[in-house]
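Rule-based calculations on the coordinates, nothing more; no lab input. All of these numbers come straight from a predicted model, not from anything done at the bench. Cβ atoms are built from the backbone, for glycine too; each structure is taken alone.
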Structure I
Amino acid sequence: MAETRHTKTLIIGSGPAGYTAGVYASRAMLNPILVQGMEPGGQLTTTTEVENWPGETEIQGPELMQKMQAHAEATGTEVIMDIISSLDLSKRPFTATSDSGTTYTADSVILATGARAKWLGLPSEEEFKGFGVSACATCDGFFYRGQEIVVVGGGNTAVEEALFLTNFASKVTLIHRRDELRAEKVLQERLFKNPKIEPLWFHELVEVLGTDDPKGVTGVKVKNVKTGEIREIPCKGVFIAIGHAPANELVKDQLETHMGGYVVTKPDSTATSIPGVFAAGDLTDWKFRQAVTSAGMGCMAALEAEHFLAEQDD
């Protein structure tokens, strides 16, 4: 029989924003329920070394998220492995339905659903996803020991993926539409010093090449964006690292969004366009997108939820 559960604060998502919100909401005696979502721990669970988390010179992404979950649970957050499939914000208490069939009602909601990898949208990319095309070097890099691979992108994600993949690949070609990278300077320095990485400037990926039996990638077609010339590059793996899009499916038709789907929050606040609904982390942050800023917003969201609920009780 389907269960209905009520909480003062429902936290949807389990990255740094969600777990930090759990710590602060628990300390405020809100007895929060946190539903982890499709990717428990968020994007950091697919990262290897994290070198910019205060207090940890270097820590593995999955380990950091395990610590944050344990901290949230120790303070009193109930962490549930489930996925929220629909959310009704039209009236309070707000109602969320999960894949398991449980319905959650909540006096306040903290959205911390994060962001997901973007794709190029090529039919050949879709065809070979999981068979040589990936958006996660830490998940799949191991399979390309001694192979030549391609990374597409020019930001932090692309450079980090390319550097990580040199642990396995014999050669990494970084394909970028321009002739300079957007990545942090310290990452660029590492990339240019690495003899296994060859940047290919002013090019874009136009097709992934491969075989059907066995199914796998054999190369890519790239186009020079200045001359239009097409050439082929042999490779066994293609890693798409062109950024992330906010995971806003639950709320895109209910909350105000901007900048390509990021949830709008009030200035210096995590409050959204609906009172009692707060957004934290990469779902709302189109600018910084750092674990530490996400955690800070998770703290803000919980404190604001506490103040909102206190005002309702007055």
Structure II
Amino acid sequence: MTTEIVTDQRALLGKITELVDNIEQVIFGKREAVKLCVTGLLARGHVLIEDVPGIGKTTLAQALARSIQCRFTRIQFTSDMLPSDILGVSVLNPKTNDFEFRPGPIFAGVVLADEVNRTPPKTQSALLEAMSEAQISVDGLTRPLPRPFMVLATQNPIEYEGTYILPESQLDRFMLRVEVGYPGFDDEMHIMRRRDPHRALGSLRPVLTAEEVVALQDGVGEVRVDDSVAHYMLSLVHATRKMDYIQLGASPRASVAFYEACQARAVVEGRDYVTPDDVKRMAVPVLSHRIIVRSRAGDPSASARARSAAIVDALKKTPVPE
């Protein structure tokens, strides 16, 4: 292998930049957030987009989904939603007198779980098997989900009324947690003058087919990770388990997600090897939502800030390989 991905995938690499540029036709000035979502896609991971209302979380998720030629479904989570509303249900066919399974919206390449924290834990748990194993179990039968399969979930971290905080087991299924942040002055001027993002969304064309996405995902595992860089990753994970003010450190699942996310980020940057800078970029998005920080503040937004600060602290204390 050279400093690029193998020849068979070289043409697809150019499409990654094209994919990012395509999404940025709708989401202005947030290239890093867009790259993180694309990284999650290539790493076969799921992404939690978490930020204050009105930032463009749903628009970002929709723009990514529309840029990929896969079946896209949007689930608007509500307090009265049932697991069968997501997974599907078996109904009696009067002609055959047999039960037939009618697939739910989870059977799609890209699933937008909008405001995922507005549904009770019982319904949230319906996503666990799908996100972990790309399959669901209904009526004693296991049904595989299509490839690629990705869940893009959104939630507002400062809203309490009518919401249910995602449990740690659910958060751990998300490879990345992405914050969009406020746009810059010039970008917000563009957004303000544009007024309606739906027209721009409707004009987005697919950049990658489902087969091309799967081919890129298969190539991520070939990205080279030097022993010193892998040691750096694991040292960061272990640091979260030794810091006094961290009640629960990152799990071995976090180590695997960290490794794969860094490989995918290298592909997004057009390389076939991971650098320490890739590790630094991915540390907060991959690890911050997987730890619990001892804090007197009980609100989730303060906890999110404390978690991110803890990972930044671990980065400062962990020696970087040369």
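For Rg/Rh (Cα atoms, Kirkwood Rh), which structure out of I, II has the highest calculated value?
Of structures I, II, the maximum of Rg/Rh (Cα atoms, Kirkwood Rh) occurs in I.
If helix-only ellipticity at 222 nm (-39500 (n - 2.57) for each DSSP H run of 4 or more, over all residues; to 500) comes out at -7500 when worked out from the coordinates, which of I, II was used? Before the final figure, lay out each step's value.
On the way: I: -7500; II: -13500.
It was calculated from structure I.
Could you tell me which structure in I, II was used to calculate FRET efficiency 1/(1 + (r/R0)^6) of positions 92 and 140 (r between Cβ atoms, R0 = 25 Å, to 0.05) as 0.05?
The read-out comes from structure I.
For structures I, II, which has the highest computed value of distance in nm of label points 7 Å out along Cα→Cβ at positions 52 and 180?
Structure I comes out on top.
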